[in-house]
Structure 1
Amino acid sequence: MVINPVGLIIGLLIAALAGWLAGKLMKNQGFGLWMNMLIGVIGGVLGAILLRMLGIVITGMIGQIFTATLGAVVLLAIVGFLRKHTQ
């Protein structure tokens, strides 16, 4: 398998943007670049799974940003819920 470095960089930028957007939407403070990327990558996977379960297919760069942001918001909501109920 050949990894396209430009595609990888674009994917990481989309992940960072999605993590940042999710943080803003969930009224959280900034997480920093690396944490935004991590949240965005995990959110991208989670968002793709959720949308696939609903039978929704979104394509293009805007679709990737939407999917990753949706998943990141869900991820932050779950983490916030668990933090609140485990203390």
Structure 2
Amino acid sequence: MAPYDFREIQPDQDYTYSTHAMSPQALLSVYQEVNQQPPPTAYLLSVRGTQFDLGESLSAFAENNMQEAIELLEKIMQMPQAEWLNEA
């Protein structure tokens, strides 16, 4: 399994009960509805983790995945946007 997922996201309504649990895609959808225009281009970086028990510290597995995600971000921050779009 990949250590992270990095991809462009689009507006998409979800029907969560509370705005505290809105997905990034739902936030883009709200932006679009409120502003009556398409939202800016947005990307989502999700880092794979393993143990999510209350009080658990970051596992070595997740720490490694986070480091790989940071390296991706550092790499794409040095590139013109047209080049790093291929990373998404």
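Structure summary
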quantity	calculated
Entry that produces -12000 once helix-only ellipticity at 222 nm (-39500 (n - 2.57) for each DSSP H run of 4 or more, over all residues; to 500) is calculated, selected from 1, 2	2
Origin of the derived value 4.2 (distance in nm of label points 7 Å out along Cα→Cβ at positions 13 and 53; candidates 1, 2)	2
Answer label among 1, 2 for the case where Cα extents along the principal axes in Å, calculated from the coordinates, equals 44, 38, 18	2
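All of the numbers you see were taken from the coordinates with simple rules; none came from a lab. Predicted model only: the values in this text are computed from it and were never measured. Cβ atoms are built from the backbone, for glycine too; each structure is taken alone.
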